[in-house]
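What follows is a group of structures, each given as structure tokens.
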Structure P
């Protein structure tokens, strides 16, 4: 024994966005409370829900709303959870001048309307940074269940990779035909020629084939740990995307600033993939528009030329055939074409720090 105090755990500010999904959110929160790591707090941004989400989440924190999950039994002993509800207008002043946000607590910020995934995450991140200056911010989808060691694994990887600013887990499907060992994401690769990101290991049964901790092109936004110092350097998620490609844009800005992304196989979680949006014309519009914006921002001249040749020579006509002939969906075809039109329009400027 040296008599020296143990170093403090770096604090993690966890940002969740809820939109008419309180059942997912409370299951996610219950899984976080099983974490062995202690220095974390949650900022949950409600994006104008109309399903009573705020009251349900408050009831969960009070211990009056049990959680049902195939992953764990509800633990009434971990309740009540410190819970603070704020209007969007009050959040900024509370973050600057209010009392310290305690560990393992929840601050809920209530929006009157849906600000989009990117801006709601930014709203929560700004609060977290101002309220407690955490060493890391974790963007976490509310439709996930985390392993009890996830936060420990992330902090350990960050210590091993001081050059990296972003860290992502091994993600499994929440339920893949009754299995919970099927991989959805084990790191990501980027193809700017086709404007596409690829999930390494997708749909593979986990047999230990993706256990190497390594640098990757990108990590998925459903669970993305970022160093707070990097966010203060390059800015937050770009709200012009509204939804989709915003985490890829953030990581590309980080890479241009000299920082890498690391896949951490020991950090595990289970994701109800696309539980909040499903297939819809709205989703197709944002995916298409944002794909064009992303390629135009980050591809070099040769990659952009090859992307346009591929998209307009093949991809566009293939997708129109799928939506008009197979699905008989004129709204989807229209959304696709609007996405192309707007993606070719004026390119928004990049966000400032």
Structure Q
């Protein structure tokens, strides 16, 4: 009896030894597994496109494995080169649910911002994703499939020469709270780093979290990748509202957790701080942040608020952002103002929300 799609192993989540064991049960030589994996690592997931394997083996793959756990619904392109991808899940229990992923090109690097959940389990009031609510956790295969699909798209349609068309960095900063989907996220990090897989250094992988302390501790013990904290206030009463997990894990507990997190030489934990007008951009806010930051281990990334329909907040002025940054710098704290990318296609920080409505400017790909 053929297994239902929800029960099948997903090709993006399979390692070489697992695939070798599987093809052996099909009376196929081990090198076939390597051929399949080579295609997958290029972003080719459809067995029909794997031209150097037999038609019988292609059919086996289609019958026994979920090769394509995501379906591309549309791609939207920003004037700055940023690409946003809307995917639908294909597994039975989550079929049709949508996620969004973003590719951010620069001159010398290309970063994929991946989602870990459909929607988000937390309701941070300044984040568009939070208004969607929580719908499902992604599997490790669905997380990796985002990277592979974008890799294939960039190969098929490279960006202009002045922008990077290869994936060099991965950030878990898309839809969802990665540490609330801990098992799948940890598995996906292992797959990204796998030498027979995408072979991405842990120094090029960043996990952003609102501050789930036990999960951060376990992440640091297993895969001490780059860590980014959605801080947004260093005053407990304010952070309780902006980042509700603070009601469970206070700033004092977070401070102790960050002090213990393993970071390499010349590496820093990033404290993400969206500046909101008359909310967390006052003198008391910058003074509290100065007291909270450990300059030897952390840097502050100030983020422009990216509005979305119905948002109760407004962003602080650019001038105030500069003043805020200079205050931090004057106290020996590394502080940068993040350049907003892809805001014209709702792909900037805090704007992702799976919307099935086609955009009139969308570059749709089937």
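Have a look at P, Q and say which one yields -11000 for helix-only ellipticity at 222 nm (-39500 (n - 2.57) for each DSSP H run of 4 or more, over all residues; to 500), as calculated. Checking each candidate, the match is P.
As an exercise: FRET efficiency 1/(1 + (r/R0)^6) of positions 218 and 306 (r between Cβ atoms, R0 = 25 Å, to 0.05), calculated from one structure in P, Q, equals 0.20. Which structure is it? Among P, Q, the structure yielding 0.20 for FRET efficiency 1/(1 + (r/R0)^6) of positions 218 and 306 (r between Cβ atoms, R0 = 25 Å, to 0.05) is Q. Here the criterion is FRET efficiency 1/(1 + (r/R0)^6) of positions 50 and 66 (r between Cβ atoms, R0 = 25 Å, to 0.05), and among P, Q the highest value is seen for Q.
Compare FRET efficiency 1/(1 + (r/R0)^6) of positions 146 and 234 (r between Cβ atoms, R0 = 35 Å, to 0.05) across structures P, Q and report the one with the greatest value. Max of FRET efficiency 1/(1 + (r/R0)^6) of positions 146 and 234 (r between Cβ atoms, R0 = 35 Å, to 0.05): P.
If you work out FRET efficiency 1/(1 + (r/R0)^6) of positions 42 and 258 (r between Cβ atoms, R0 = 35 Å, to 0.05) for P, Q, which one comes out largest? Don't jump to the answer; show the numbers that get you there.
Details: P: 0.70; Q: 0.40.
Largest one: structure P.
Every number here is computed from the coordinates shown, using simple stated rules; none is lab data. Small disclaimer: the values here were computed from a predicted structure and weren't measured. Cβ atoms are built from the backbone, for glycine too; each structure is taken alone.
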